[in-house]
1. To which of P, Q does the computed value 10 (relative contact order in percent (Cα under 8 Å, 6 or more apart)) belong?
2. Can you tell which of P, Q yields 0.10 when FRET efficiency 1/(1 + (r/R0)^6) of positions 30 and 302 (r between Cβ atoms, R0 = 35 Å, to 0.05) is derived from it?
3. Given a computed value of 2.1 for distance in nm of label points 7 Å out along Cα→Cβ at positions 222 and 374, which structure among P, Q does it belong to?
4. Which structure, out of P, Q, was semi-axes √(5λ) of the Cα gyration tensor in Å derived from, given a value of 44, 24, 20?
5. Distance in nm of label points 7 Å out along Cα→Cβ at positions 190 and 246 was computed and gave 5.1; which structure, P, Q, did it come from?
Structure P
Amino acid sequence: MNIHHVDFSATHKLETPAQPEPTGDHPQGLLRERAERVAAIAALHADDVDANSRFPVEAMDAARHEKLLGAMVPVSLGGEGASVQDIVDACYILGQACSSAAMIFAMHHVKAACIVRHGQASAWHREFMCRMVQQQLLLASSTTEGQAGGDVRNSEAPVVYDGALISLERAATVLSYGAQADAIVTTARRAAGSLSSDQVLVVFDKADYTLSPTFSWQTLGMRGTCSGGFHMAAKGQAVQIMPQPYAEIHTQTMTPTAHLMWGGVWAGIAATAHERARLHLRKAARGAAQPPGGLVHLAKARTGLTTLRAMLQDMLNQFASIENNPAALSALDFQTAITLLKVDISEHAVASVMASLRACGLTGYREDCEASIGRQLRDILAAPVMINNDRIATNLGNSTLLVETPHNLQNH
C-alpha cells in the first residue's frame, strides 16, 4: 500500500475536541505528524510483513527514531506526557498503513500506560520509565497462559520469592512480538499460596528472562505481530512488581486503554478499506453510462466507519473526564461501557471492511491490484477473535445480573 492513496483530509484523524496540543514543543514535531511519518514507512513494507509473517522492523525502527515509544512517560521523567487520546489517534494513523505495526504500537502503549499510571510511587519503575524514553524500549505483554487461555483475570504461574529476589516460570501461550521486545510486562499470581485472581503485574527487562518457543504463529491475518507461544523463565527483584494490585490496574487502565487503542487500530484498517473502495468506484464511474453497482456497499462501509469513529471518540471523551477518578473507572457502568466498546467496535469494523470489499467486487477480492482489500479483511477478522467477543460477552453478562434496574430518570 502506498500511504498517499489514503485521503488524510477525510479519514486520517479522529475528530479531537479543540485543545492545546500537549506534545507541540517536541523537537521532532507534533506526535501526530511523527506518527504520519512512521505510517509512511510502515505502508511501504506492510505487504511484505504480511506475506512473510515477519516483525515490522522498519516501522518499529521509525517509531524509535521519532521518539514515540516513550511518549506517554511524564515530562518530569523525560517523556512528553502524551494522553490516551494522542496515542489512539496515532494508532488510527498507523492502522491505515500496516495493521501489524499498528497493533504492536497499541499493545506497547497499553503496557506503557499501566506503568505510567500506576508505577510512579516506585523508584524502580520511575527509573524504568526514564529508560523507556532514553532507550525507546519496546514493551511486550504476557497475560495469556496455559489452561487459563484468554482469561487475563486469572493467573496460574506464581511469583516465587527468595528474599529480595523473585523468579517466575510461565507457559505464555500467546506472547506477541516477545522475541523482539526489550522488556515484558506480565501478570502472575502474587505467590504460590494465592488465589488465581490475586494477581500482580511485573516488569522484566530483556536480560531478566529467557524465552523458549512452544507454538508458532501461522494465522489468517495480523501475521506481523509474531504472537507465538513461549515458555518464559524470568528472574529479577521484588521491586519490579508494580506497587498496586493487578485488579486495580486492570479496571482503571489495562481494560480502558486496550479497548481504546485497539479500537483506533481497527478503525484505521476500516478507513483504508473504505478509501480503496471509494477510489476504485470513482475511477469506475468516469465515463460510465450508469453508476457503478457497488455504491450501495460503499455507503454501508462509510456508515460503519462513521459509526465506529463516533463510538471511539465518545468513549475517549468519557475516559478523559474520569481518568483520574479510580472509583468512577472501576464502576460497573463504565466497565460495562468500555467492555461493550471492544465488542461493538470490532464488529462494526469487520462489517465496514466487508462492505468495502463488496463495493469493489472481484477487484477487491484480488491481491494483485491497488484496490485489493484482502489483507485488510484478514487483519480485521482478528478483532472479534483474538480477544474473543463471546468470552467477553459471557463475562459481562454475569456481572450485569447484579445491577438493579433504575426506577427513575434522575440519579440521586
Structure Q
Amino acid sequence: MIVKDGAPVLGRCLRSVSSFVDRMVVGDTGSSDASVEVARELGAEVIRVPWERDFSRARNRVLEQRRCDWILVLDADEALDRTAGARIRELVEAENVYAYDHWRWNYTSDTNMRLGFQPARPNPVRIEESRPYPAYVPSLTTRLFRSHPGVYYEGCVHETVTKRLAVLQLATARADFVIHHFGHAEDAERDREKKNDLYRALGEKKAAENPDDPQALFELGLAVLEHARRPADALRYFERSCQVNTRYAAGWLFAGICLVRLQRLPEALERLQWAASLGLRNAVFYQAVGDAHFHAARYAEAREAYAQVAALGDASPLSEAKLGACEVHLGLAAEGIRRMQQAVASAPAFAELYDILATGALLGGDIELAAQAAEARLRLGDTTEFHLRLVAILEAQMSARNAVRTG
C-alpha cells in the first residue's frame, strides 16, 4: 500500500490482513502524522516514496519491493472482513489465474449517493465497522494479482493494472471477497473536497496525456460533473469519449445526464437511447430517463421509468420521491404524497426530498403539509430565494384559508 497521513485508520487496515499475509510493505508518501510509527508497530516494512503527483509511480515504487508470489493492494481507509483471509489463501492456489477482479464496497452516509453508474445499496453489515453507515456503492476492482514484471500500475489517477493484464493476455477470474472502503463516509467534508480537487487536477493531466482514451475522458467528465457540478463542461468530455469510441455506453449515458441537467431534453433522450442500444439499462439509466420525461411534463413515461429503478432493486429515497411526484401529477395525490413522505422519513437529512414533498403536497392540495415540508427545508440550511418565497406563499395561503374558515 501507499499512505499519507492515514494514522487514524491505518491500524484497522493492517490488522485486517496481518493474520494471513506473509509480508506487509507500506510506501509513505510524506506523512506528517504517526502513519510510519503505526505501520511499524503492526509489523509492516516502511519505505519512503516521493510524491510526484502520480499514484501509479508511487504504487510501482512499492511494487519494486515485491518478493512474494501474489500481491494484495489496499489503501489505509480500507479493510477486509474476517472471511476474506481464508478465501484469498484458497484463490492464490489456482494455477492458471494471474489476477482476480472483485468488489469494493464504498460506504456512505447518504442513501442517494452514486459512484459512476452504480447507485447506493442498503448496507447488510458484513463488517462491524460499517454498521454506522446505511448504504454502500459497489465498484469492481483488481487488487489481487501474481507478481509479474510486466504487471504494474498505469494512470496518474484512478490507476489500475487491468490494462497490463490484458496486454499480456494473462488470465483473470472473478473472486467473491470484498474490500471494504470507508473513506467516503469517514472523511471530513473539507478533506474529501481536497481529495476531489486533487483527483480532478490529475484527471485533467491524464486526459491530456491520453486524448484518445475514452476511459480517461470519462473519468474526468465524472469528476467535473459530480464534484465540480459543471454539466456543460462535463458534457464535452463525455461526448469526446463517445467520438473516440462510438460503442462506449457509459459515455452516452452520462452525456444524456448532463443534457437533462441543462434542460436540453430531446438531445438527452437521444443520448440515453444510444446507451440503451448498447445494453446499458441500469438504475442510473432509468433515473435519467425518468428525469428527462418529468421535466418535459410526460409524467406517465417518467413514472414508468422511476418504477424500473425499483424493479431493479436499486430504489433510493430520491427515486421514490420522484415516483411519488409523478403520481401526484397523474391524479393519484394520496398515493404520491404518502410515497414522498416515506422517502423523507427514510432520509431526513436529504434536502431535495423536502423540495419535492413541498411542491407535490401543494399540487395535491395539502397546503399544511406543503408548508411543513418547506419550513423543514429552511431548517436544513443552504437555501435560496426560492425556498424563502415558497414558505411565504404557503403561509399566506394558509392564513387566507384560516380567515375564510373563521370569517
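Taken together, the values in this text are just the output of simple stated rules run on the coordinates, not laboratory data. Here the structure is a predicted model, which means the values were calculated and not measured. Cβ atoms are built from the backbone, for glycine too; each structure is taken alone.
1. Q
2. Label of the originating structure: Q.
3. Working through the options, I get structure P.
4. Q
5. Source structure for this number: Q.
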